[in-house]
Structure I
Amino acid sequence: MSIEPCKREERCLEECHHPDVVEHIRKQMPGEELLGGLSQLFKVLGDHTRIRILSALYHSELCVCDLTSILAMNQSAVSHQLRVLRDAKIVKSRKKGKNVLYSLDDAHVSGLITMGSEHVLE
């Protein structure tokens, strides 16, 4: 005899309404522009290759040549992903002689990587 796993309900079993809570939360919700930007941020972060790039940049500022070696990818593919990350203001670049060095844009991006890693490891 097998025991079926407990089925978790995804909806209320009984109709209920909490208008005071609903109104309070509606007032606290961010505007559509902010929600759209947040959605776009997570969309950009939702790519495995871009997360690998961010993981490398979390540890050090790197040029494209170093990233291609670390990731075992061709320069064109890495450059394309860096462009997406730069357009989303997740990474920044600076010229150093004939090379371009990339780093995480700011501490917020580092925090996202740290918190995301901690969440996954729990």
Structure II
Amino acid sequence: MVFFIIFLLLLVGCSSIQHNIDLEKSLYSIIEDKNKNEINLTSWTSFDWEKAFLFTPYTPPEEIEKQLGVDYNDPSDIDWRDDIYLLIFMNDEKVVQYVEVERQGADFTIGKKKYLTPSDDLIRIER
């Protein structure tokens, strides 16, 4: 019984971070269009967020946690991968959603900014 209660608490605690597959699909359609060279995130998000962090391939988990300022268990294993960028959305100082952005022959940048906000949400696509 105790094991079951602990399992439920862990399950509920982990469910607040959502892997946003729909946003991934939308971003793929933009990236596939070779005429597009930028993404405005607020045009594609339908949830509340205050900050979005873009992590490059091979980013170590310690660096992700340092930038986010919170504990984060990376389900994408980006520290071992060169095929994706990781986009993590925060709201009220909590991670709320993440997206694995497949490179598809492109690289992505937010310039010298630490993170994006709804009013400054531009990701550049470099081919």
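All of the numbers you see were taken from the coordinates with simple rules; none came from a lab. These numbers come from a predicted model, not from an experiment. Cβ atoms are built from the backbone, for glycine too; each structure is taken alone.
Rank structures I, II by percent of Cα pairs over 23 Å apart and report only the one at the top, that is, the highest.
Sorting by percent of Cα pairs over 23 Å apart in descending order puts I first.
Quick check for you: by relative contact order in percent (Cα under 8 Å, 6 or more apart), which of I, II is greatest?
II
Identify the structure, out of I, II, from whose coordinates mean count of other Cβ atoms within 10 Å over residues 18-25 was calculated to give 9.1.
It was calculated from structure I.
The value -8000 for helix-only ellipticity at 222 nm (-39500 (n - 2.57) for each DSSP H run of 4 or more, over all residues; to 500) was derived from one model only; which of I, II is it?
Corresponding structure: II.
Kindly point out which one of I, II the value 1.5 was derived from, the read-out being distance in nm of label points 7 Å out along Cα→Cβ at positions 66 and 90.
It must be structure II, since only it matches.
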